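Computed from the coordinates by the stated procedures, all read-outs in this text should not be read as laboratory data. A quick note: this is a predicted structure, and the numbers were derived from the prediction, not measured. Cβ atoms are built from the backbone, for glycine too; each structure is taken alone.
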Structure P
């Protein structure tokens, strides 16, 4: 196991509006606020979402897009960088109108229906990602 110690720098709060893509707009918040890295929490509602499941044997994600109104019950993840670009890594759980749940790696498109309330805890240390050939994934480089 590897770990680093960092301190919280600041907290950024954002509001996503109807028809905005979650990942595109969180990336915009990161760039606009010069965020080095941090943890993300989002709640709200979506009208379209794309969920991924990583298939280890294939070393690739299997994505599926759902076009329905859902509550974004929990969405969390982190911000790191690869080759100078921010990588927004999010996992989420959504609730359907029958109270069943869906969850997985949040992909694109994932579009807001009503609102998305974003809280980013910014860290002082800039986290990096690097490709791990065992999985063909860009994992945290600590």
Structure Q
């Protein structure tokens, strides 16, 4: 029997959108929430500590912290074009991440999904990732849609 399990992560991130004409065109930040859902079968012949689990939540936590939370928490994400267009010579952020595409919620989600899929153990299938930019706005990827 297949079971879905989900782990939620929270991190702070600033970004700027080069071509956007709305309020999000300048450097600004959000308190992001990321939900990662995997599908698998509870282990029945595992060591006692893993018996009955699809995966230990710490297994998902290790992957997502390594690929998303630690690199992006309190980082500034933008394009090189944004720096050039705004004549920014120096950024004081210790964590500047340059994206080739606009660092929209959707584009960051695509990057996160690709990275997580590459690290996911073979006994788990990544089926959903939701990136919440605010409590009322998010982007969601689902394996069934792709």
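Brief remarks follow.
- Winner on distance in nm of label points 7 Å out along Cα→Cβ at positions 44 and 84 once structures P, Q are ranked, highest first: Q
- If Rg and Dmax of the Cα atoms in Å, for residues 52-123 alone is computed and equals 15.6, 56, the structure in P, Q: Q
- Answer label among P, Q for the case where helix-only ellipticity at 222 nm (-39500 (n - 2.57) for each DSSP H run of 4 or more, over all residues; to 500), calculated from the coordinates, equals -6000: Q
- Taking distance in nm of label points 7 Å out along Cα→Cβ at positions 76 and 132 as the criterion, the top structure among P, Q is Q, with the largest value.
- Rg and Dmax of the Cα atoms in Å derived as 15.3, 43 - corresponding label from P, Q: P
- Which entry (P, Q) yields the derived value 37 for relative contact order in percent (Cα under 8 Å, 6 or more apart): P
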